[in-house]
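Structures follow.
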Structure I
Amino acid sequence: MNNSYESLAQEIVALSSVMSVSGYEARGMDEICRLLGKGFDRVETDAVGNCFLWKYCGRDGAPKILVDTHFDEIGMLVREILTDGFVRLVPIGGLSPSVLQAADVILYGKEAIRGVIVSTPPHLRSADENRLPDCEELLVDTGYPKEELEALLPIGSPVGFAPVYRELLSGRLAGKSFDNKACAAIAAHAISSVPKEKLAGDVVLMLSSYEETSRLGGASAGAFSCTPDYAMVIDVNLATVPDVPKVETVPLGGGLSISVSAATDLNLTRAVQALCKARGIAHTMIAAASSTGTNATSIQLVDGGIPTVDIGLPLRNMHTYNEVIDLSDAEALCSLVEAFVCDREIADRFCGREELPR
């Protein structure tokens, strides 16, 4: 791996390894604070599971800049415990049955328990069973006796893919939960490395909750509570693979993506596009029409309205345990976040909105 990528890759892997199945984001907060807290002035959480990392510019009356990267991940919950150490599941978030059979998972009860999702061999399937079973039909094999498992694993305990990561050729990284913790790690790396005197305002990085199940979840409440002047929402975007229409994807290794959408602020979008061009940051413009499929729509409509731009990190194999990102795209995103929170022209243009009475 290229030395320039190594530190950023390590931070991405470390943060992506933290368990944060939707609804259980708070379980990893101590680890988040350990990994990220030193680069920020204040870390706090709210009642819906959002985590806010503040970095202050030190100037009175400075603009407030929000960078949102949702932190929850897809996963499962324990539904039923059966004999011989088997567990039934229920999915949370957009899990495809095509990636579940034989997957290596961890069940997070009173202690972490390794398990493997059962896969029925083709030799034992009848003719009418040649379909993918739903998640609720699958079993996890833990090897524990039922009584011991019941004591360690309450119903509703979260289940996530095992954190296994590997380097691929051409500066690419494969593993679980890059959606969206890779973006969170990149944004944290960028913001924490900026000297406070260079910031265009006070910056809050929001690791928002509950995006994989509802985009009206944590982001709306979090944006309302921190009242930013303008915001950048960062999420992963579908990267191109063969036989998929290019118009629905973005190139892996071609830099970040910027959405042009009725659900985001066009002026802020064009300002960020100009910033990328001025800084030589690789990017792709995409037309997202009426929805970006991210938290951007929710944040844009909070309170009296928050000007919001939507940025994407290309990712292959979304919602699997082998998502793939390109570290050159990660570095491009890191450069944009740093430039965005330091840009005084954008701050002057988008701060000072008339405050509406509550």
Structure II
Amino acid sequence: MDLRSLLSVTCGWLEGTGLESDVVVSSRIRLARNLAHFPFLSRANTNARSEIECLLRDGIDKALSVESAAAGTEKQTDATAPEHPPLAYRDLQYIDVEALSPLDRQFLMERQLISRELSEGHGPRGVMIADRQQTSIMINEEDHLRMQVLRSGFNLQACWEEMNRLDDAIEREVPYAFHEQFGYLTACPTNVGTGIRVSVMVHLPALVQTREIQKVFQAMQKMNLAVRGLYGEGSQAMGDFYQISNQITLGRSEPEIVEMICDVVPNVIEYERRVRQALLAENQQGLHDQVSRAYGILRNAQTISSEETLHLLSSLRMGVNLGLIDMPDLALANELLIFTQPAHLQKKLNRELNSAERNTARAGYLRERLADFTQE
């Protein structure tokens, strides 16, 4: 598969729609599973990894074929949509991650389609990508199987409903490692039980600007929730974007963990909105100037770093949401977060670039995308 073909397709989770999309960029649910009767990957040799990959690919293909057939039957026999319709992914593609170049792996990471563990792993491994790049199924990551579903905005319930059906469909075809007392067995003890990670990507520029973000960190820590950077575990916070996720998976059911995050996140959303309005009331002219300067630099710079771009896009995104600047919609602001990353720039130009060349290419791309929009 030529990954450059993905450049013409915007990820569905970046479209800037859904509930609370002014603060919540996207919602995601990940599920970790392992096959019964096989060692964890840390103890699996190449032959075992190959066997796991083949079994899972065949099992997933069969599971999704059954689901697609069921979806077709539902459509033919019932004019009303079922409460939980069968899965029917279009254009499901398998990518052999082991065969990819480091640049291509970074490209998939920037799109949030694979994890750092899958990118930097070794041996047979791959990813299935479906449904406008909102669903991906990783094989031989830290665990034998890592599934993820993403949606734009605050939409964890929809993520969970799809994930639950996907997990059930695959489990009917392949045996999972499961213990009656401990639940699903995973390579990392922190994932044992449900194996679920529920997270939302939030944009908190006002809380960062006023340093109120520290209160959020402290509150999340007390509730056993993790706050990480744009790319999750091991990544630094950039451009005021954070991932909030659960840390505990044992002792609670999947719906209980989803509900816990659903109860907590609205408080963060309300806090960010309140501080944004306070900043606006205190110094609207200064805030407008900050946003306008960010837009001006993004639209006219001849060279710009990735770090500065994210910082300026953060101001721009807040300005769009507060009505301080005339931009088309959140979808473009969100898209620029990803398409200005290093691997995306190099895939677009179809060649490797050094740091200085990437900075020049990034500025050119921003000028090109923003050329049709003028500030009022």
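Computed from the coordinates by the stated procedures, all read-outs in this text should not be read as laboratory data. This one's a predicted model, so the numbers in the text were calculated from it and none came from an experiment. Cβ atoms are built from the backbone, for glycine too; each structure is taken alone.
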(request) Taking -8000 as the value of helix-only ellipticity at 222 nm (-39500 (n - 2.57) for each DSSP H run of 4 or more, over all residues; to 500) derived from one of the structures shown (I, II), identify that structure. (result) I
(request) Compare mean count of other Cβ atoms within 10 Å over residues 152-159 across structures I, II and report the one with the greatest value. (result) II
(request) Out of I, II, choose the structure whose coordinates give percent of Cα pairs over 20 Å apart, for residues 112-175 alone equal to 51 when calculated. (result) I
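Can you tell which of I, II yields 4.1 when distance in nm of label points 7 Å out along Cα→Cβ at positions 280 and 304 is derived from it?
I
Taking 2.6 as the value of distance in nm of label points 7 Å out along Cα→Cβ at positions 32 and 272 derived from one of the structures shown (I, II), identify that structure.
II
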